[in-house]
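Peer 1: Pasting the structures here.
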Structure 1
Amino acid sequence: MAQKLALLYEGKAKKIYRTADPGLYLVEFKDDATAFDGAKKGTIRDKGVLNNLISEKFFRLLEEHGVPTHFVEKVNEREMLVRPLDIIKVEVVVRNIVAGSLAKRLGMPEGTPLSRPVLEYYYKSDELGDPMINDFHIQSLELATPDQMETIREIAFKVNNVLLDYLAERDIDLVDFKLEFGVCRDQIMLGDEISPDTCRLWDRKTGERMDKDRFRRDLGHVEEAYAEVYRRLAGD
């Protein structure tokens, strides 16, 4: 196993460490939880463990379907090894069902199915609150090349198709989710994590929320919801 060395970066949900291998970083998932650009803070017991295990499941599934990711291997319940990425400062959100900010912007009730998936871009900047941007902003700010953005779009829709089917088989609706990308040896790869922190997941039969909205909206039973998501994925 690669040796954990200096802390490179600590974010709201993860710590990233160097390892003795320059081609590998170690990601440690935290139990800390934030919402509303850090205005709300708390702790979700074992969130880091569950998000690590869930992300591993999703990354392995996507790799099997030909999606390149930064994931290398799980080290333990809370840590994974990943490839270092030059992060592209564009967060990609894919929406299948109206919820959250989209409901407010369009004045549509949450839970309204979209006739086709909607792709949105946000400028990755904690200081600015990750504002929404479009292709013209991306080109003007030189955040990514047109070819890179075309690859990102293709991967995002492929991820959506794979996860929609996989989760539907487990009675979970994939409402929306956020993806982050980076470059490793000139290849665009999926990075960050895929978990109830970054996805809206609703129980297909009851509509019960199984994601971070339970924390954002003070719905309670947050730990139980994350654990239930993993239980259904681990049923494989």
Structure 2
Amino acid sequence: MPNLKFYPVWDLGVRWFHWINVLCILGLIAVGVAILNDKALGVTNDGKILLKTVHVWIGYLFALNLLWRLILAFVGSAYARWRAILPGGQGYLKELACYITDFRAGKPRQYIGHNPLGRIAVTLLLLLLLIQAITGLVLAGTDLFYPPFGSWIANWVAASEVDPALLVPYAPEMYNEAAYEAMRAFRKPFITVHYYGFYTLLTFILIHILAVVVTELREGGGLISAMFTGRKILSETPADLPDKD
């Protein structure tokens, strides 16, 4: 019978971030797919505005939740901070090589926090989430004239006789045609990044889920349950135990 020990790892703030993030992403995917297929679904302009409004409000929660996680990376518990997330630091490459070798041999090292390979994955996921949040906020301004950039966009594109504060989507009679076309050119790269970022993020999420399941089966430790309980259950001395030296 292995000598199992409990190790606290994910505090309440990290766990709340994780599950709010999951729900936001599921909502954003569902509404985003409907927006992308609006013509096939027969969505009217009013329906499209409603879909985009819902998408933006979920996006606000997503962005605020992500901001909270970034703050925790500076002030949170030990395993929530940048030094436990970002790949790098003294001995990191050696540790990564040893982890991969042991994993292939069927004797993977156990970690309280992210293992060396997981740190790369989490960093990439956070970067993709940040890109989606930033580009989404820009598009919220160009599509619906919503904060934080909507006021600036509205002042840019409003016709001279129109109050920018009264601007509404899909109302070309309210826009200065030349300014609107210039705005559309400005927003195009943000749309491209947001569009392909969506599919990239979706791919990485699927890889993340697969990696978590495989790691759980190979390493044990309650990797999945830890995101509910905040604790891992390990049978060996973890490689990242602070006082292991």
Structure 3
Amino acid sequence: MKNLTLLFASILLIGACSQNEDVADLVVETEPQSESLVEYVWHTAGPNFNAENLAKLINDWNSMIDNMNCSGMTGANILSPKVANDEYDFIWVMLWDSQKGRDDCWDDWTENQQLNWDYLIDGIMQYDLDNVYLFKPTVGKSPNMENTSGSFVNTFYFCTYNDGYSEDDLIAYQEDLNAIEGFSDYWWYVTLEPMFEPDDPKPDFVWLDLWGSDDDKASDQALFTNTDLPAQVDEKFSCMPSIDGVSFNGNAIRR
């Protein structure tokens, strides 16, 4: 397992990693609109995986997308896990403006681009089409300020309702959470509705927190701990894989 956290930080310093010069000004995981979708594709690193090769592939991929019937794509990110995972090394994330925009782009890609892409990535990385996950996001709270750094951190929670609780209790919890002042300016969260049939145990909801940095996350979690909200979570919800969720470092690769 390579040190992907350091590697993905380094690609932002390589000019070839963007289709233009202002990659650092990208909005990361741009706030979804009502019909927006977000898609996650698992990837593994090959023997020739390194910062320069990845940066070249990102540049090639952006050029290919620019020349395709892919106007429905509104952005893309790469997520590297905080804790190494045996099933993937990193996740390629694509943001879409609609189901049709997503489907048109995939159709064009499969018919006209996939063979060339397979050639370009050979030995560097592999994608897993058995692990492609499409979600409809709903914003629970928008950030106070737009994150234009090109990087972020996030955490996923896969949750079920405890006995006697329901979506109404989730809404009440969100209202209490949103009423608290003092969280970092770049923090925001969404709930994700699967556009596929999840494996058992099926979550009732998927929660995704996003921060501008690890420092922001730490300060926000300290503030959260000093409220009555952790007790609410324990009472109303059970979240997997643990109370800490699944965390990633993220880098924007397309806007």
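Peer 1: From 1, 2, 3, which structure was mean count of other Cβ atoms within 10 Å over residues 134-141 = 20.8 calculated on? If you can, show how the numbers build up before the last one.
Peer 2: Details: 1: 12.4; 2: 20.8; 3: 17.4.
The read-out comes from structure 2.
Peer 1: Comparing Kirkwood radius over Cα pairs in Å across 1, 2, 3, which is largest? Don't jump to the answer; show the numbers that get you there.
Peer 2: Numbers: 1: 18.3; 2: 20.6; 3: 19.1.
Top value of Kirkwood radius over Cα pairs in Å, among 1, 2, 3, belongs to structure 2.
Each value in this text was obtained by applying a stated rule to the coordinates, not by laboratory testing. All figures in this text were calculated on a predicted structure; none of them were measured in a lab. Cβ atoms are built from the backbone, for glycine too; each structure is taken alone.
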